[in-house]
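For reference, the structures are reproduced in the following blocks.
Since every read-out is calculated from the coordinates, none of them should be taken as a lab result. The model shown is predicted, which means the values in this text are computed figures rather than measured ones. Cβ atoms are built from the backbone, for glycine too; each structure is taken alone.
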Structure P
């Protein structure tokens with residue numbers, strides 16, 4: 001009986017080993033040399049004040065595998081971590097992922113958290129591909145293992161002003177004054193500081209009559225809207241997050257103020273939760289942000305993948321740049337033929353992906369690890385959907401400006 005059991009187990013092991021060998025031999029020689037899938041640590045704020053956005057970024061991770069496979073890129077082994085919307089937690093979780101075997105890091109949506117992760121990655125010599133974070137200093141530190149496929153605050157501002165002028169010209173109407181409301185976190189402060197340097201270069205038709213900073217975790221923004229309304233500004237210029245964008249809109253309705261529209265230069269106003277929470281009141285805001293070119297082939301694949309996995313969810317910045325960060329990792333792993341950190345970093349440095357999703361010519365990094373070829377888009381909320389209205393070459397709709405007053409909506 002014991003001999004039969006031993007023989008049976010031996011046969012099973014032999015068959016399993018043969019099957020494994022067959023699977024390995026069936027793989028391309030280059031991937032056999034690489035061994036197992038690259039271990040990628042994905043750090044996102046899945047809880048805390050930015051939980052909704054972090055969870056949305058995760059959707060970009062969830063739909064990536066099949067598309068990367070279609071593009072001929074190797075598989076990735078994802079190791080997830082929650083930064084809890086905390087800089088200190090982000091730093092600790094990055095160290096933990098590396099200690100647990102992560103060979104490359106991706107994250108973290110927020111500039112403060114991403115800065116902390118960058119410090120850890122550089123110290124440990126592990127490549128870090130930033131999915132979303134715009135604070136310029138991150139790629140000004142001389143880091144050798146940090147790469148950002150996302151525009152800096154200055155790039156976002158420059159394209160935002162250019163696309164705003166295109167929108168105003170197309171509609172034939174431009175505001176002469178705006179009130180600028182912004183969150184006081186790392187990103188909001190970087191954007192505020194950048195406006196003074198960038199805006200004069202574009203000869204904008206409006207002046208900023210008031211700058212109003214606020215805490216993104218605030219639960220009441222009535223004072224901020226009342227202050228903006230009192231200026232008589234014709235439009236709102238904003239840098240927000242999700243929860244405060246909802247609060248600001250509700251205050252606009254409550255205080256019966258309908259400016260020409262909202263000109264956003266950050267997240268919040270295009271999020272699905274914003275659209276679903278506010279219904280018809282969510283129509284109209286224009287967001288001038290890093291986006292995707294709806295005319296690109298891979299964009300259509302990403303849209304289809306998201307629609308299949310998450311029906312009713314609109315493709316947005318969170319999915320796009322998280323997916324592209326994974327694309328950068330897989331592409332570098334394929335070309336490096338190794339999971340060695342230095343080999344991976346060298347491969348990322350020579351990235352040249354033209355078949356991508358984001359607006360612009362593609363993905364490549366300069367000597368500082370920044371993709372400086374990225375372009376941004378102007379998008380508008382329209383009936384619970386998001387349409388691209390600028391720049392002309394990456395648009396799929398015409399702008400509606402000024403927007404319909406809140407009092408005239410059902």
Structure Q
């Protein structure tokens with residue numbers, strides 16, 4: 001049986017052209033985030049399956065690549081349930097590993113702790129445009145900061161990074177989990193049904209207001225509750241300030257500080273931003289993770305027609321590991337979708353180093369070859385990027401390819 005030369009479904013080989021862009025984007029991300037005081041860390045690609053399956057990850061917990069026990073611990077014939085076979089899982093995001101990392105190392109970390117983490121994650125998802133089963137995530141998180149300074153810094157750091165990559169006219173959509181819950185309670189939905197209501201609401205951008213109403217009624221919710229719920233969204237659309245409108249309508253259901261908190265975040269970001277984007281309050285924004293407790297946000301890009309990153313506050317998650325809650329907030333860039341947009345736009349990586357190609361004719365003596373390599377070493381030491389290769393028979397085609405790769409200076413060395 002012949003071996004398969006294709007990567008497994010949902011994963012991909014990365015060619016040099018894309019790899020150059022990926023390296024450049026990672027460099028911009030790291031340099032920008034470091035300028036905001038974020039510190040790089042690294043966590044393992046696997047976590048204990050109990051950590052990944054603690055009902056905090058929403059739908060992603062259904063997409064875990066599970067790792068079977070090894071050696072003598074693996075007793076397939078004696079297994080009665082999954083726990084007898086599985087003990088680890090591939091991480092599906094970087095937040096769960098970060099929180100475990102913090103819980104394990106808190107005594108050695110500053111407070112607040114500003115973490116930068118970049119790495120691959122795995123989800124057994126249905127592959128589609130811009131979505132893979134193995135993909136890179138780039139997260140920044142602030143643990144130990146209870147005020148909205150965390151949200152402001154995270155949004156400014158992320159949008160500054162996106163702006164440096166050349167993106168404009170995007171939006172940061174922002175909402176609050178407490179607003180979502182207050183709207184549902186005000187409308188008369190039972191608290192135990194909130195998650196189901198939010199799952200349906202999350203489809204608003206695909207099925208519209210009427211579609212949400214139809215699905216809520218199909219679930220058996222009272223028409224009076226559905227009508228009252230949807231009237232709130234219509235009210236936000238017609239209001240001069242949606243946050244103030246909901247704060248007034250939801251009195252008795254919504255904590256007063258929520259309004260001030262959101263207005264301060266939006267005002268501070270708008271006053272300090274360096275990139276070309278706008279803050280947009282969106283009461284339909286849900287975010288799928290169950291661990292969010294407060295502010296939530298997403299990057300919306302018109303070119304993609306979808307979210308290109310997101311995050312929020314998760315103040316209760318550290319307590320799952322330590323027994324003591326610690327305020328935490330994070331933002332993740334949709335790295336793969338950013339790369340997709342840059343590739344499709346014909347993005348060329350800017351280079352500060354001149355690129356020179358040395359073509360050595362076949363048949364050159366060892367002495368001549370050594371002389372060329374020594375010259376290349378001098379040029380490299382002077383800051384140039386020098387490629388030394390054999391001269392092809394079809395020299396014209398070879399030069400065209402090198403030009404396309406950014407080698408504008410090509411020097412030929414012939415045999416004596």
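Data overview
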quantity	calculated
Top of P, Q by mean projected area of the Cα convex hull in nm², for residues 313-400 alone, largest first	Q
Parent structure of the calculated result 1.9, given that distance in nm of label points 7 Å out along Cα→Cβ at positions 105 and 121 is the read-out and P, Q the choices	Q
Structure from which 4.3 was derived, distance in nm of label points 7 Å out along Cα→Cβ at positions 89 and 337, options P, Q	P
Read-out Cα extents along the principal axes in Å, computed value 91, 63, 46, structure in P, Q	Q
Per mean count of other Cβ atoms within 10 Å over residues 353-360, the highest-valued of structures P, Q	P
